[in-house]
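Laboratory data are not the source of any read-out in this text; all were calculated from the coordinates shown. Keep in mind that what you see is a predicted model, and the values were worked out from it rather than measured. Cβ atoms are built from the backbone, for glycine too; each structure is taken alone.
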Structure P
C-alpha cells in the first residue's frame with residue numbers, strides 16, 4: 001500500500017474525530033445544555049425539543065378516531081409481520097441446509113459485512129429517515145392514547161442521526177393491553193406503510209436503463225479492457241441492455257474468445273466503448289467478469305449520471321432498511337418492540353399465571369434469538385466480508 005493510499009484510508013477517521021471535536025467544543029463553549037442538548041461520553045448527542053411535543057399533540061388529537069383505526073390495523077399487521085419474519089428465518093435456513101431454494105443474506109447494516117464502505121452515506125441517510133418515521137409513529141400513538149412523553153427530539157450517535165421519543169414508562173406499563181399493543185406496533189407499521197409508498201413511487205417513476213457493475217473480477221476480460229466498478233453497461237454490439245436479464249441473455253449468445261463491443265457509462269458520467277475478448281467461464285460459457293445489478297432512470301426527464309447513480313443507491317437502501325426494520329423489529333426479542341408486543345399478549349393470555357407467562361416468553365424469545373443469530377452467522381459463512 002502506497003503512502004497516498006494509506007493516507008486516503010485515514011481521511012474518514014480524521015474527519016470523524018474533527019467533527020466530534022468541534023461538537024464537544026461547541027457543547028461546552030456555548031453552554032448548549034441550557035437549550036436542551038445533552039452530551040454522553042460514548043459519542044451520543046441528544047437535543048430535546050419541547051416544541052415537537054406540541055406539534056405531536058395537534059397531529060395525534062386532530063383526527064383521533066382515524067388514528068385509532070389506523071393503529072388498530074397496525075396491531076393486526078404487527079402480528080402478521082412477526083409471524084412472517086419467523087417463517088422467513090426458518091425457511092431461509094432450510095433453503096441453505098437442504099439446498100432447496102435461494103438463501104437470502106441476513107445481517108445488520110454494518111459496512112464491511114454485506115456492503116462496501118462506499119455505500120455508508122446512503123445507509124446512514126436511509127437509516128436516519130427510517131428511525132425518524134419509526135419514532136414519529138410511537139409518539140403519535142402515545143399522545144393519541146394519553147400516555148405522557150417525558151422528552152422527544154433528535155440525536156447523533158457516532159455518525160448516525162435520528163429521532164427519539166421517551167415515554168413515561170410507569171404510565172405505559174399500567175395501561176390497557178390494547179393501548180400498549182398500539183404503541184409497540186406503531187413504529188414497524190408506519191415503516192412498512194412507508195416501504196410500500198416508496199416502492200410504489202419507484203415502480204411508477206423509474207425504468208430499467210442498463211446493467212450496473214457492482215464488482216469487476218480480477219484478471220477478467222472486463223478488467224483487462226479497463227471497465228471500472230460502478231460503470232453501467234447499456235449496449236453490447238449495439239444490442240440494447242436494459243438490465244441484468246438482458247446482459248445475461250446477450251452474453252449467452254456468444255462463445256468464449258468472441259470479440260464484442262461493450263458500450264458503457266463510466267462512474268464519472270463519461271460515455272465510453274471498449275473491445276473485449278470474452279473468456280471461458282467455469283460453466284464453459286462466455287465470461288465477461290462482472291457482477292451486476294439493474295440500473296434505473298426516471299421515466300420522465302432525467303438527471304446527470306453521477307447524481308442518478310447516487311440516488312439509485314439511496315432509494316435501494318431506503319427500501320431495504322424500511323422493510324427490514326419493519327419486519328425484524330417485530331421479532332419477539334427483548335431489545336425490539338416485538339418483545340414488548342409479544343410480552344403484552346402473553347401477559348394477557350396468562351393473566352393469573354405469571355410464572356407460565358414468563359416461561360412462555362423466555363422460550364419464544366430465546367428461540368428467536370438463536371434463529372436470528374444462526375441466519376447472520378450463515379450469511380457470513382456463505383457470503384463472507386465485503
Structure Q
C-alpha cells in the first residue's frame with residue numbers, strides 16, 4: 001500500500017508536470033505569436049518586462065505569505081493566475097491587456113516559486129540525501145515537461161495558431177483539479193509558530209553558509225541570462241538557421257536531463273571552483289571557434305557544468321535554510337537573483353553599444369568568473385563549508 005506522503009509526492013509531481021507542460025507550450029513561438037497580434041519589437045520587449053517587474057515586486061512577499069498561509073493554497077493561486085494570464089493572451093490583441101497578462105504571469109511565477117515544493121523540503125530538512133533525491137525528481141518533472149511542451153508547441157501553433165492557448169488552459173485546469181482533490185497534505189502553520197516568523201527571518205543574517213549560497217546563485221544569473229536570452233543570437237552568428245531553433249531547444253532539455261542524472265550520481269565534495277572554471281572555459285571556447293561543429297561540441301560541454309552548478313546551488317540553499325522560513329528564503333533568493341538578472345541585462349545592453357556581440361559575451365563571461373572566484377575566495381577565508 002502506498003503511504004500518504006508518497007501519494008502526495010506523486011500527485012504533486014504529476015500536477016507540476018502538467019502545469020509546466022502547459023506553461024512552456026507556447027514558449028517556442030511567443031515572439032512570433034506577439035508579432036502575429038500586431039506588436040512591434042519595442043512593444044514586445046516592454047510587454048515581457050512586466051513579467052520581471054511582477055517577480056521583483058512579489059516573489060519575496062509570496063514566500064512570506066506561504067510561510068504564514070499554506071503551500072497548497074499558494075500553488076493553487078499560481079495555477080489560477082497562469083490560467084487567467086493565458087486566457088487574456090488568447091482573447092486580446094490590445095497592448096495594454098497583453099502587458100497585464102504578462103504581469104499576471106509574473107505573479108504566477110512568484111507564487112509557485114515557494115509553494116508545494118517547500119512542503120516536501122520541510123519534511124526532508126537536515127537530510128541532504130533526501131533533499132538531493134527530491135530535487136532530482138523535481139528536476140526530472142520540470143525538464144521532461146519542458147521537453148514535451150517545448151517540443152510539440154511549435155507544431156501545435158502551426159496547426160491551430162492562437163488556439164494553442166486553449167490546449168494550455170485545458171492542461172492547466174487538469175493540473176489544478178488534480179492537486180485540489182488528490183493532495184491530502186496539511187501544510188497550515190500553527191498560530192504560535194506564525195508569530196515567530198519575523199524573528200526566524202532575522203536569524204538569517206548570522207547564517208553565513210546560507211548568505212554565501214544566495215550570493216553564488218545571484219552571480220550565477222550573470223551567465224544564465226547570457227545563455228537564456230542570447231543563445232539564439234550566438235547560433236545565428238555561427239551561421240545556424242533559425243528554423244533549427246526548435247530542435248536546439250529540445251536538445252538543450254535532453255542535456256539538462258542528462259545533467260540531472262549525473263548530478264544524482266555525483267558524490268563527495270562540491271567542487272564549485274572546478275564547475276565555474278569549466279562553465280567559463282567551454283563558453284569562451286564556443287565563442288571563439290569558427291567551425292559550427294566545434295561550436296556545438298563546446299556549447300554542449302558548457303551546458304553540462306552549467307546545469308549541474310545550478311542544481312547544486314539550489315540544494316545548498318535549501319539545505320542551509322531554517323525549516324520554518326524555507327519558503328521565505330527561497331523567494332528571497334529568487335528576488336536577489338531577479339535583481340542581478342535585470343542589472344545584467346542592462347549591462348549587456350550598454351556593452352553592446354560599445355563592443356561587438358562576441359566581445360560583449362566574452363566580457364560578461366569573464367565578469368561571471370571573476371565575481372564567482374572572488375566570492376569563493378572570501379568564503380574560503382571565512383572557512384565556510
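Work out the source of 25.0, 77 here, i.e. which of P, Q gives that when Rg and Dmax of the Cα atoms in Å is computed.
P
Tell me which of P, Q gives 1.00 when you compute FRET efficiency 1/(1 + (r/R0)^6) of positions 181 and 357 (r between Cβ atoms, R0 = 30 Å, to 0.05).
P
Any idea which of P, Q comes out highest on relative contact order in percent (Cα under 8 Å, 6 or more apart)?
The maximum falls on structure Q.
To which of P, Q does the computed value 22.9 (mean count of other Cβ atoms within 10 Å over residues 21-28) belong?
It traces back to Q.
Tell me which of P, Q gives -28000 when you compute helix-only ellipticity at 222 nm (-39500 (n - 2.57) for each DSSP H run of 4 or more, over all residues; to 500). Please report the intermediate quantities before stating the final value.
Working: P: -19000; Q: -28000.
Clearly, the read-out refers to Q.
Matching task: 15.6 is the computed value of mean count of other Cβ atoms within 10 Å over residues 229-236. Pick the structure from P, Q.
Source structure: Q.
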